[in-house]
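Visitor: Input: structures, listed below.
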Structure 1
Amino acid sequence: MTTSFKDYVKGVEATLSDEEREMLDVFRAYYSTFRKRLATSEAENRDLTQAANLLSLDFSASEAARERAEANLRQEWWLNHGHAFSALYGDDGEMQCASCPCDFKRESIENLRAWVHSGRLARAARASTEEGKD
């Protein structure tokens, strides 16, 4: 006949002194508290992992949205930076202009903004000067 683990433990407990039983009860209480803390910690870890995953997904989504907005801005500046449409080169996804040195696909946004802004200011100044001649 095989003895179950619980029966074995009960048999061992019967042989313990009162002091050993007290220590066993303290250990059981500690172990029970430890298991609860471990379960709580695991749940918190899952929550943190889930939050990190959601943050990562949110960051990925916002990064993708930022990239789309940047691509749209580059295209808008390429099409409307002030030179004739016939000077624009857009084959194979390129965004270049034969009349100026800007590469609207590869140049940094900061440099493009400065280039387009200064070009628009120059055109406005020329238009203002031309109006004054009339």
Structure 2
Amino acid sequence: MSMGNSAQYVDDINEEVLREIAPAKFEHLEFVIDETGDCWDDLARGQEYYDIESYVTKQTKDAYEDLIIYINEKTGMQVIIGYHEAEDSYDEVDGIYWNVLNRMVPNPEIPKSLHEAIERKFFVVFG
């Protein structure tokens, strides 16, 4: 099997927009991360590799899941945290991002102002 670069994208929404939607949930997640000694990068990597519990404590995982469920209930957006370490100078993503999974699905629950806050960003991965 050959190896090579593969184009990827995320529909990224700025964390500040999400903090406005769920300030108390973000504060709680930050508190849990600080208390447990976990870190945002590990949470994002764990989500990226579908193995959160290998990267952060159960308390952090639960607080994160509480946040994303709340955002979904409040806005209709299915948002997850993710992580990409830039491999190319053209990568538009480097580090943590917030990916809106259902942006392209017609969803009248997602307000137009939130659709406008989402930016499609591209990057490459080697594999």
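What follows draws every value from the coordinates through simple rules; no lab data is involved. Here the structure is a predicted model, which means the values were calculated and not measured. Cβ atoms are built from the backbone, for glycine too; each structure is taken alone.
Visitor: For mean count of other Cβ atoms within 10 Å over residues 78-85, which of 1, 2 scores largest?
Guide: Max of mean count of other Cβ atoms within 10 Å over residues 78-85: 2.
Visitor: From 1, 2, which structure was Kirkwood radius over Cα pairs in Å = 22.3 calculated on?
Guide: 1
Visitor: Consider the structures 1, 2: one of them gives 5.6 for distance in nm of label points 7 Å out along Cα→Cβ at positions 46 and 94 as calculated from the coordinates. Say which.
Guide: This value belongs to structure 1.
Visitor: Relative contact order in percent (Cα under 8 Å, 6 or more apart) computed as 39: which structure among 1, 2?
Guide: The read-out was computed on structure 2.
Visitor: Where does the value -13000 come from, among 1, 2, when helix-only ellipticity at 222 nm (-39500 (n - 2.57) for each DSSP H run of 4 or more, over all residues; to 500) is the thing being computed?
Guide: Derived from the structure labelled 2.
Visitor: Comparing structures 1, 2 by FRET efficiency 1/(1 + (r/R0)^6) of positions 38 and 118 (r between Cβ atoms, R0 = 41 Å, to 0.05), which one has the largest value?
Guide: 2
Visitor: A follow-up question, please. Using FRET efficiency 1/(1 + (r/R0)^6) of positions 14 and 70 (r between Cβ atoms, R0 = 41 Å, to 0.05), single out the structure from 1, 2 with the greatest value.
Guide: 2
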